[in-house]
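What follows is calculated from the coordinates using simple rules that are stated; it is not laboratory data. Note that the structure is a prediction, hence the values are computed from the model and not measured. Cβ atoms are built from the backbone, for glycine too; each structure is taken alone.
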Structure I
């Protein structure tokens, strides 16, 4: 594993400026990652598996980024192609891939109930027990006892319509089996879910499917208690949010950033992203308004830093989703202020982002240009580039 001191020294030796991004090689292929399927492995490398191309066909390829060589290399392919799935690092260092959509783009999509496990020692994937419900765009959280909680998501209702799920399941890595757990208090998909300091899991906002191609943002939130296996409502968001990002803070609270409403709010409809943020206090179960970001973002990533600050990077605007942003902001929860750091060299949204063992942050892949901004106007422009952010010393 690369230690913080070694990683920092290596970065500075390469001419990396703190508070700035530097090149981190290229993925084997340009990839769209609507779910943030990047996992830090025990040896300090990063696993990326699955994703989709510009025409929404699912990938089966997987690759590993090595901070020591600053390069990507192929690793064992998934046993099934997957997009809109989840990757979760298990307590023993293996990685669980669950659900998603497989195959080429189709209507209805080829939803998956299957799951598989990656073993870093052999660099191979092995099928494990399947979920009771096929789902995609769900959440997945590792619980203190080593099980994985999978909740919500989307499933196919019929050939022309989809449904939002309120079901939840638990994966036991010791037996390789899934079991039902208490259903959520409300159906949701595309929602952030954050593990709290006491082992409970907060699911915040997200959306519900209203037509085959449209969804509405929701504000209700709930908490899962592993001890009782039940969900209970908690305070609502001040504003419904689709494609927002959540990050845990050192004091146990949770920061929720940006996103779009997706519905009428107080008789006023706004299709655009928001710059507003909210903080959740587990002690009171309430959300409160926090400081606005420098500008509005959706489809961005929020990554906690070792200093306790939060790096918010990339994204786009929900009103037109045409250009990936290079924006990089840093939130200081103690001072309750935002700062602007050096921007990405390639603007991107719906990409992978993960904090490394040495405190740097890796961003990889994603959408650079939407249909309105590409030369052809017919397809998305994806990127295979990857970049590393080196934080300023605290």
Structure II
């Protein structure tokens, strides 16, 4: 009787056994716990809404983890259409960097970035699978597609456009694009960006206000280079740097920060500086290493992935996710000009937390598929059970 009971338990244990990377969930839990402490110390009972957003993020991660990413690849054309619709709606919406749904502003650029990374990775993999190589037409198509999306996003959020563009270049490099093609694309985009900056810089203030946030982008870069804060574009960076400098090894403690109260977007764009003031250098360094660990684990999953789609998608997600975090931290430390980048899994915001959860779920899904495929190929697996 005991033998039958134990035998019945084994299949159940195998069914619930986690078959993917074990480190990524630990890092995600660490980041979300830090996030809860930060939001509670800044906004008190509003943390309940933040917990709801975190729950949506975990639900997204769980659901995406369950479905084989290769089956999702069938819907790549639909994914592209959704990304195009979201971009168009965002450009014509009155909401800032998003759309208004049921009276609430939803940030769409996180969704668009994730969808484009998914589509590009799938497209390259399908071309290799069907034809064994990428034609010149394929390369031009992908360059135009990525460039078009980045140009549209740049109107409202230049830093997000740059991060997506760099991530696309990394995917192209990993996907076997020729270096001269990538260099040519980077050169063209850089020339267009410089030209746009020159044109906008010479416009009147009234006309600048009619072309999105390009003027703000230029003014912030001007402060970063000259440190001339007559117009107040450096206020945020000065406060963020002061919050970090005030802490060091002697932090104020949760809820006792002072400079954070003067920081705009203290739980979103300047979450790291606000956290640093209250928790100090130990937690700050731990957060930095957490994102580097995520990238390392994503790279490992990419190397072990079965097929080009999983390899490109895992590497793209890992780079995109970590790049956002490093840009956020760099801005808060005044190593980079001010941008509107949130800190993944820490900054508050329903859209960013949900997309972050889906991105990690996709990484774990790729790892799970690789694990299961390796067990199929192992002839001694049955003997180890």
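One of I, II was used to compute helix-only ellipticity at 222 nm (-39500 (n - 2.57) for each DSSP H run of 4 or more, over all residues; to 500), and the answer was -24500. Which one was it? The value was obtained from structure II. Across the set I, II, Rg/Rh (Cα atoms, Kirkwood Rh) reaches its highest value in structure II. Comparing I, II, where is FRET efficiency 1/(1 + (r/R0)^6) of positions 245 and 373 (r between Cβ atoms, R0 = 41 Å, to 0.05) highest? Biggest value here belongs to I.
When distance in nm of label points 7 Å out along Cα→Cβ at positions 85 and 261 is calculated for each of the structures I, II, which structure yields the highest value? Across I, II, distance in nm of label points 7 Å out along Cα→Cβ at positions 85 and 261 peaks for II.
Looking across I, II, the calculation of mean count of other Cβ atoms within 10 Å over residues 61-68 that yields 19.6 traces back to I. Computing relative contact order in percent (Cα under 8 Å, 6 or more apart) across structures I, II gives 28 for structure II. Taking FRET efficiency 1/(1 + (r/R0)^6) of positions 197 and 285 (r between Cβ atoms, R0 = 30 Å, to 0.05) as the criterion, the top structure among I, II is I, with the largest value.
Check the numbers for percent of Cα pairs over 18 Å apart, for residues 37-188 alone across I, II and tell me which is largest.
Structure II comes out on top.
Given a value of 0.85 for FRET efficiency 1/(1 + (r/R0)^6) of positions 237 and 301 (r between Cβ atoms, R0 = 25 Å, to 0.05), point me to the structure among I, II it was derived from. Attributed to the structure labelled I. Hey, log10 I(q)/I(0) by the Debye sum over Cα atoms at q = 0.19, 0.33 Å⁻¹, for residues 45-92 alone derived from one of I, II reads -0.84, -1.00; which structure? Among I, II, the structure yielding -0.84, -1.00 for log10 I(q)/I(0) by the Debye sum over Cα atoms at q = 0.19, 0.33 Å⁻¹, for residues 45-92 alone is II.
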